[in-house]
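Structures given as structure tokens follow.
No lab work stands behind these numbers, since they all come straight from the coordinates. Note that this is a predicted model, so its numbers are computed, not measured. Cβ atoms are built from the backbone, for glycine too; each structure is taken alone.
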Structure 1
Amino acid sequence: MNYSKINLSIIIPTINRKKELFQLLQSIKEAVGQLSYEILIIDQNRHGYLETVLFHFKTHLNIKYYNVDFTGLSKAKNFGAAMAQGKWLCFPDDDCEMLLDTVHTAIKYAEKSNSDIVFGKCIDRDGCDSVMKFRNDNSVLTIKNMTGGFVEATCFAKKEIFDVFKFDETMGAGCFHGAEEGYDWLYRLLNSNKYKVSYNPAVKFYHPQIILHKGDQASLKRVFIYRCGFAKLCYKHNLNDMYFKRLFKVSIGAIFFLVTFRFDYFKYYFSELLGLIVGRLIQ
């Protein structure tokens, strides 16, 4: 394969996931076909943690490996984007997988529709929407209709976009405000009116469902961190209606589950409420 002209750079920030990364790389191997590509692994683990995974794929995939001395998903994405040489960049989560036609469908659609960015959807093993509820139709995204049409892990974007619009490194996994860096990035980008952003549900990634149980420690921690990020997003862009609607809904939910003695759900909504309040107070 000739890597002198790279069409796609696949940027994978990763931490504490070995089996999942192996499965992602295996799926990429099957999905890229004859496309000219590179894979940039931004490793935030201790040195040597991924040694067996990298050894397995070193003769099968064009991997560029960076064992960095920082943590933070947004910072890792920005680092990878700066190092990438491809025309198109994508940022799959380290616990997701590409389908056989993911890459081909995304790039073909981007070029046919003259889009600067294409988003797809996440599905679970049963083919159901995961991470969030996605819309069913192809769309050109705007500030008004972006909800339900994007998750940054499904993004295929032209490299030059990242010369202007980078991820906010105070948001996202590894930060106190641990979510909504993708929403923030896309919101700023759409406000510029410089790029065509499309959504195509035929561009699919496998991603496990995020929260299967409400009330266990993992779900409480996750929802608190996510809502801290949501609160920062709303504060940063003056999205007060969106913030207070969520705050009201969560408050009602917490009260309802408390008085009906469904304490697992009460703990979940209370943790979410705390995240909304604390994330707003700490900027």
Structure 2
Amino acid sequence: MGATLALCAAFCFALAATLQQKGAVGMGEVSLASPSSFVRLAKQTWWLFGTIALLVGYIVQAAALDRGRLAIIQPLLVMTVVFALPLGYWLTDQHVGRREILGAGVIVAGLAAFTIFADPDGGVDNAPADEWAGVLIFFTVLAAVLMYLGGKGSLTRKAALYGTAAGVLFGLSAALAKPTVESLHDGLDAVLTNWESYAMAITGILAFIIQQVSLGTGKLAPSVATVSVANPLVGITIGVLVLEERFARPAWHIVLGVGGLVIALVGAVVIAMATESSKDEAPDDSTSLSAEPAAT
């Protein structure tokens, strides 16, 4: 059930990003230094529809995390890139060629291998406060450094580094959703009195804002690849090191499973880079957006 809900969340995230891109077309760059750019974005009808789909995706993802382990739920969200292909083709006239289809097949095969062979076992829903503090400080500083480096250089560099920062914070927010959802079983009062709930909300909102800046550069393919890779890697790291989710199967199972995940992440990059190449080769009068939505 957790895996099924994760796939449903991935579809919602793909729909959300596609609609948000549709609403952002022609708006110019979205920048943290220009709050008015976010106001203009919020006035776009398609962008608002995308945001609603995104909220639905968050709810479904929380339900998935309540029923499954972080180290398996987060990697399945890489399927966002696969679902984005037909959605982008139908809704935003994106180009879908052989390389994109090949990349989608690689992702599906890789995730299947990861789920079958390296399914982590055990785990807890929460961890001591000092361990969470260390995780929060480390990944927050990492995201800040990535954003600082992304502020220098080309738009492609900015899209990639801001996308990575967003992926890091999305993975952190998803990890904090585990104790938040667990406290929900004790009632709303328990959620409101747990610091993890507020940390989850803050990191999730920051990730959302940073992702909009990454997408707003117009260099959407690097953003897609980096978010799709950073998010599950952070989720797996926290799941294994903090939430005690262990790969208890035979060593050869683990090798095949981790290899499958690596292959799936490579597939995400293949799709993103193929889309960017198609965009560069498209004629000036093309109506194709030639870009992939990002994974959350």
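A compact table of results
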item	result
Kirkwood radius over Cα pairs in Å derived as 19.7 - corresponding label from 1, 2	1
Structures 1, 2, by FRET efficiency 1/(1 + (r/R0)^6) of positions 85 and 261 (r between Cβ atoms, R0 = 41 Å, to 0.05): label with the highest value	2
Mean count of other Cβ atoms within 10 Å over residues 53-60 from the coordinates reads 17.6; which among 1, 2	2
Computed -26500 for helix-only ellipticity at 222 nm (-39500 (n - 2.57) for each DSSP H run of 4 or more, over all residues; to 500) - originating structure among 1, 2	2
Distance in nm of label points 7 Å out along Cα→Cβ at positions 13 and 93 derived as 1.4 - corresponding label from 1, 2	1
Origin of the derived value 2.2 (distance in nm of label points 7 Å out along Cα→Cβ at positions 61 and 189; candidates 1, 2)	1
Value 30, calculated as relative contact order in percent (Cα under 8 Å, 6 or more apart), assigned to which of 1, 2	2
Computed 25.8 for mean count of other Cβ atoms within 10 Å over residues 69-76 - originating structure among 1, 2	2
